[in-house]
Structures are given as C-alpha cells and as structure tokens.
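Asker: Down below are the structures I want you to see.
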Structure P
Amino acid sequence: MLKWLITGIVLLATAGTSSAAGFGVFTQGAGGLGQANATVAHPIGPSSLYFNPALLTELSGRQIEAGTTAISASRDFTSSVSGLTASGDDEWNTPGTFYYTETHGRLAAGIGLYFPFGLSTSWPADYEGRYISTSADLFSLNINPVVSYRFTDRLALAAGLDVMYLSAELQNHVNQVFAGFAVPPILGGPINDPTLPDVLQTFDGEGWGHGLNLGLYYKISEMVSFGATYRSQIDVKVEGSATFAQVDPRLAPLFPSATGSADISLPAQATAGLAARLTPELTIEVGARWEDWSSFDELKISLAAPVLGQTETVTPRDWEDTWAFNIGGEYQLTPTVALLAGYLYGQNPVPDSTFEPSIPDSDAQLFTLGTIITLDPWTVALAYGFEDHEDRTKNNAIGDPLDPGGLNPASFANGNYESDIHLVAVSVGYAF
C-alpha cells in the first residue's frame, strides 16, 4: 500500500519536470514557439512577459495577448522480454496563455496567466508496465505579475512573482495476485488465487507554491542586444489521496483509502540570449537554458496514518541538471507579414537508474516554423513545432513493487521507448 501511494506522489512530483518533453508545455506563445523560444533578447509582444519581462519596456501603451497550443505526443514501446509492442494513447491537449502589459515611459508592468505543465498520456490496460503507470493527467496554472523599469537607454531590469497551482490524476494497476500472498493468517491468508484481477488505483493530488523571477535586457548597440532571466525554485506542498477499484473482499483490509503529502521542489531555471539585427528585416538570436534538476535527488513522503506500519519513506530520484541550446530568427517579409523559424536541442534530467514509463523522457530536438501577421491594432501569430526524441532503453529494476523476487520480468517494462511531439500554436494580440 505504501508503495502505491508513493508511486502516485512521485508521478505528481515528476509530471512537470521536463520542458519540451514528457508533460512539460514548451510553448507560452506562438511567436516564441516559431523561434524555438530564442526570444530572450528581443521583444515579440506581450508574451515577452514570460520569455523575459525586462523586454516589456520595449513595448508601447496597453496590450493584451491570448493564445493556445494544440499538443499531441506519440509514444511507442517494444519489450526486451516478450517482444510485444504498445503505443501510448495521447489525445490533443490545448493549454492556453493570457498576457496583459502596460508601458508608460521607462516603467512597464503586466500579468501573465499560463499553463507550464498540463499534458496527458495513457498506456493500454494490458501494457507490461501497467503496474508502474497507465495514465497521467496534469493541470497547472501560473499567475505571474511583473514590473519592469528601463534605467538607461540601454539597460532594463524586471522582477515578478510566480504563484503556481498544480493538480493531477494518475492511474496504475496493482497486482492483486501478489497482494494476496501478503494477507496474514489472522485475516485468512495467505491467499493464493491466480484468477484475481488487477486492482485499479487512482491518485488525486494538488498543491500551491510560489517563487520569483527576474529579467535583464541590455542593448549592446543599436544592432545587438543581450537578455537573461532567472526563475527561482518553487516549493509546492502536495496533498493527495489514493482510491482503489476491483478489490476482492478478502483483500479489502490491504486497500484502505490513504492520504499523504510531500514537499515538491520545481527547479530553478536560468536563460540567456544574444540577438543581432543583421539587416533591417532579419533578426537572429542564439540562447541557452539551464535547469537545476540535481536538487531533485530524493522524495520524502509523509503519511497521515501508518500504512503497513510506516508513516514516512524516502525514494531516490537522482536527477541531473540539464541544458538546452536554441537558435531562432524573424524575417520581416512585408510590413504586414513576418516569417519565423527556430531549432532547439534539449537534454533530459532522468538517469538510466530511475527511468520509467510514466515519463519516458530523452534528449530531444525541436524544429519550428511560424509567422506573425500584423493588422493594426491586431496581431496574429501562428507556429508549428516538431519535437523528435532520441530512443531510450529502460533496463533497470523499477517495476511491480509487489513482485516477489522478479517472478514476472515483463512487469519491469524494460525495452525500447520512442517518442515525438507535435505542437500547433496560435496567439492573438491587441494594442489599445
């Protein structure tokens, strides 16, 4: 029972950990996606509030922008034990964004509402890894007010607050046959019944956290500019409960509803970019992003009541810091139409020792195209991205926590994992 509750909270802790992979939502505006997020050192409108709030001093008056991104991920698994294959059944998801900005002389301010994590994925009910994960649905909302001030004609600084809400519903199966072996004699056990169906476990959890973000924008010359941002670590207090279905009455004492909590730390992030206006029509930017995933080395779970005699456990995760590198460009084809393109290469934080199918993450390449159409006072941005993940092989002991001595080696879901993601974004802006 303790293992199942841990699994639920661990999935919630990791469901939003990978930017541009797994459950991370890469795009926070179509103009940024079209340039592979290489938009830290030059403004693209109100969505600059997310990419670098110091750029808001480059905007004028009052502006709003709203948009959404349709995201679909496909995942395929080939077992190294049985040779069987399975495909993740991912539906299109449409996280949204909203930004409001207002600039008066040297001072600018704004607020952003966006969904940094919010995808869903599922595996078939007969998939070999069903005892690890069968589905995950994650929702998040970040409320991000910011203030920016241009101290000189060249230098602007910004600061903001991140208020983060997370909720998730996660499901997996529990091997009720193996659970029967754990029934003590006083309750009529052990129970050896190979006809017992899997128990269906559902975990629901939610929590709030907050952090800060900073931005810097510096004009090196009229043609070259530098931008940098920092987002602090966000600690989220996650509280959740686990419920069970298809439980055999003889095993009901093993499956009580349970509650638990964990303090989850979303990592600090830093980005930097250098933009050059090569011609009056063409701007190119190169950049990098760092994420402090090495801070997520273990997960400590506290339980409201003893489960199998335990009220606390520690699960190692051993994640690693990651880097991403990108390049993007904007070409003003006509006064009305701008063309966008970009490329990003990103590392993943999950080592081989803790890799598992709830987030089959791997290093990835993102290729993007887009356009911005300006019809004053309206602006429409469209973008498409294809994210190709490197194949990943699972070969570790993460599997059915109830399997005594690895009697069912297929339950580890060891084998080859392939993933790719399609993103289609649209944003609409209006200047007052």
Structure Q
Amino acid sequence: MTDPRFIAVFDIGKTNAKLVVHDRVERADLFVASQPNRVLTDGPYPHFDAERLWSFLLESLTEAAKRQRVDALSITTHGAAAALVDGDGLVLPILDYESPLPDEITDAYERLRPDFTESFSPPLPGGLNLGRQLFWLQRRFPDAFANAHHILTYPQYWAWRLSGVAASEATSLGCHTDLWAPAAACFSSLVERAGWHAKFPPLRSAFDALGPLRPDVAALVGLGPIPVHCGIHDSNASLLPHILARPAPLSVVSTGTWIIALAVGGSLSGLDADHDTLANVDALGRSVPSARFMGGRAYDRLTDRNPTGPTDAEIDRVLRDAVLVLPSGGWSLDPSTLSPGERAAAASLHCALMTAEMLDRLRADGPTIVEGPFARNRLFLQALAGLTRRPVLASDSATGTSAGAARLAGRAATGGDAGVAYATPPTDDRIILGLERYARSWRRQSAVHELFGRATNPG
C-alpha cells in the first residue's frame, strides 16, 4: 500500500479550530481553513460548541476534497476535555476546562485522586484535571453519566464521530488528567476507585488507523473510505516530529495559547506538584517531564492582540530601563507610556524568561526547539538562547500541531525523515549583553519560587 502523502488534520486548539491538508513530502500545508473555537454558556454549564465544530469540519473537508487528493485523516486537540457518549452521540455537553467547578466536591475528589508520585499530575484549577471534571459530572448528572457507553478523550471523540470506532489513547490520558500512571504506562488507581474503567474503550496507539471514514460522512464530503487515525494531544503532536528526527536529550517548546516545555530524555524525579511541573506521555508511550503557562494568551493581552515588531531602539529601551512584565501579568510601569513595539518587546522577553525558568525546573539539556507562533519571534528566540546558554532552534513549520498530527499516518512511527527542518536564529550581542541585568531585575521582582503555582493557570 502506498504511504499516505496528503493528510487532512482536524486541529482544535483552545482558541481556534483548523482543518489543514498537509503534504508530508513537501512539508507544506496545502489547504487551511479556520474558525474560532467557541464556548457556549447556555445549557447546564459552559461547554464547547461540538455541533458547530462538526459542521465546520464537514464543510472544510468538502472544500478540501474539491481542491486536491486526501489520503488519510488525523486529529489533534487541546487536552483537559472528554466526551461522554452513548450509541447515538453526546449524553452531556463537553465541559470547558476553564469553567470553575464547585468547591464542595474538592474534599471528596481529593480522597480519590492518586498521589502525585503515581500520576505526576498536579492539582490544577477549574477542570484542568480531567478526572475532576468526570467526578463532578458523575455526581451532578448521575443518570446521564451512567447511560454513557464510553468516556472519550477529546481527539478520540472526533475520531469516533468520523470512523465509528471508540478508542482510548495515552497522550490525552497522560496530560494532567489524574487518570494515567506514566511510570507504569497504565490507567491510574483513580479510574478503578471511581468505577470508570469499563467506560474507557480499548487503548490504541496514536498511530493506529481505527477504521475507514464512515460511509455516510465520506459520501457527504466527497471522499473515499480513507483511514481515520486515532489522534493525539496537541503538545505531543508538536513534539512528535522532533523526537523522530533527533536523539535525546532535547527540549521542545510548543507555543500557542499555552507555552509548553517538554524535556525529552529527562527524569521524573525533579517534578514538583507545587510548581506546576508534570509528566506528559509522548506518542511512543514514554514519560516526558513538562511544564507550561498561558504564554500565548498573555502575549496577546500584553500587546492588545496587535503586536508590532520592535525596532532595535525599542528593544534597547526595554532592556536598558528594565521595562518588565511580571508573572502576575502586571507591568513595572504604566504601559500606556510604551510604544506598541516596546510592549511587544517586553511581552516577548517576559515569555522568554518564563520559558527559561520552566526549562531550568525540568533540568532540561541539549538543544531547545521552538515551534508554533513564537518560532517566528526573533527576540523571544534570541533571549531564550541567552538565558539558557544552550542552542535554540526554530522549527520551520508554521502549524506545528497539524504537521505533527500528520505524522501519525503512514510509517512515521519507524522514524526516518520526520518532515521537519530547523533554523538557528542569528546571535545579537546587544540583546545578550543586556539580558543578564534585565533577568536579575525580573527575578528580583517576580518571586521566582512562586512562578509556576496554580495562579499561573487562569481558570
């Protein structure tokens, strides 16, 4: 059978959803459609607009199929989301993880959740721990929960809608859910204690083709019975091409709404629940020490969602005068006195400092690869290299999650050409010279020992 070349990837981020057709040979996105990922506030609680996303997927697939060949389908989504389904569809809306959950369930849930040394999943606000979502839904809606045939993590929900085959998958189960034991590579004790084990379908690899596209969907969008792959958590989709291309140790910084640092080849022994470090699980089933903060969202807010590339003079002013953004999101001075370029420079340096602190906590080693929007942010890349004193490489892919998810189709698991290239940003001695004093000022005002507590994950 010919190795699939043109892969349609349904890529759902927290902010936007995309349908991308990726050419694995040319490493190019040949078709891209996107729309905002809307949260609905009607119904019993804030939830994702699954039907609008489904309509967008069908419309985009139809348009893509008119323009060119599509050989396979893959899915990647943000974490901390799950669907409860029966034979017909959702039995409850898919809860938005930023929704606050009632405090009264905390004590009961804490008695069930596994110890950090088992799950490597720190306690997080709102519904960022997926187990906490499920526990609340089971208590609040016991009949609907009991009627659910399956608990499907988010990529696998869309794979199920497309193929009709239900599956569980480790990268989504292993992202701060409390549901997975990374060192043992199995479900955590929470799943058994809560009585959920029977609702999780069989475990499948992210690379597995679950089945062909459902005949009714294929006819509707104008495609044949192309394979639908199991799907993957988005930060692990970003990680995948790099672990196929390069030996450990290395670090990957996946950027988007969240900035996520993953230290491949690192040890779990240095992880600390109190500082929001955790273990992810990569597509090959290995534990990966990780940390994250909402850097993309912070950058958008700090630049009023209209960033302007800073000039050399604006960067010099920010470094010289120690114009700081603190981890709390506050400024060291009145930001209305800054030009748009100065705001962008300070926001970029803030994100670089936070990322460097994460990598230090993870005891990262080897080169650092940045992918996603910040791979095109020259100041961020240069500052990160200066702060970590290790090589920083920029991935050539503008859509890291989509390109990574496309690697699930075909023979990606065997390695070889991982379909990624890297660029080394030029060194700017002016920035390197100004960084040390700037970083000292930032750390002094930031109380670094509290950088990565629960407050860094607004819920």
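Where a number appears in this text, it was derived from the coordinates with a stated rule and is not lab data. In this text, all values refer to a predicted model and were calculated from it rather than measured experimentally. Cβ atoms are built from the backbone, for glycine too; each structure is taken alone.
Asker: Upon calculation of FRET efficiency 1/(1 + (r/R0)^6) of positions 222 and 382 (r between Cβ atoms, R0 = 30 Å, to 0.05) from the atomic coordinates, which of the structures P, Q produces 0.50? The partial results should precede the final answer.
Answerer: Details: P: 0.50; Q: 0.05.
The read-out comes from structure P.
Asker: Looking at structures P, Q, which one was mean count of other Cβ atoms within 10 Å over residues 150-157 calculated from, given that it came out as 27.1?
Answerer: Values: P: 14.5; Q: 27.1.
Considering all the candidates, the number was obtained from Q.
Asker: Have a look at P, Q and say which one yields 16 for relative contact order in percent (Cα under 8 Å, 6 or more apart), as calculated.
Answerer: Working: P: 20; Q: 16.
Attributed to the structure labelled Q.
Asker: Looking at structures P, Q, which one was helix-only ellipticity at 222 nm (-39500 (n - 2.57) for each DSSP H run of 4 or more, over all residues; to 500) calculated from, given that it came out as -10000?
Answerer: Q
Asker: Further, regarding this structure: For Kirkwood radius over Cα pairs in Å, for residues 46-141 alone, which of the structures P, Q scores highest? Kindly include the intermediate steps, with their values, before the conclusion.
Answerer: Working: P: 16.3; Q: 15.9.
Across P, Q, Kirkwood radius over Cα pairs in Å, for residues 46-141 alone peaks for P.
Asker: Moving on. Ranked by distance in nm of label points 7 Å out along Cα→Cβ at positions 126 and 254, which of P, Q sits at the highest value? Walk me through the intermediate numbers first.
Answerer: Numbers: P: 2.4; Q: 1.8.
Result for distance in nm of label points 7 Å out along Cα→Cβ at positions 126 and 254 over P, Q: largest is P.
Asker: Given a value of 0.95 for FRET efficiency 1/(1 + (r/R0)^6) of positions 166 and 318 (r between Cβ atoms, R0 = 35 Å, to 0.05), calculated from one of P, Q, which structure does it belong to?
Answerer: On the way: P: 0.95; Q: 0.10.
So the calculation was done on P.
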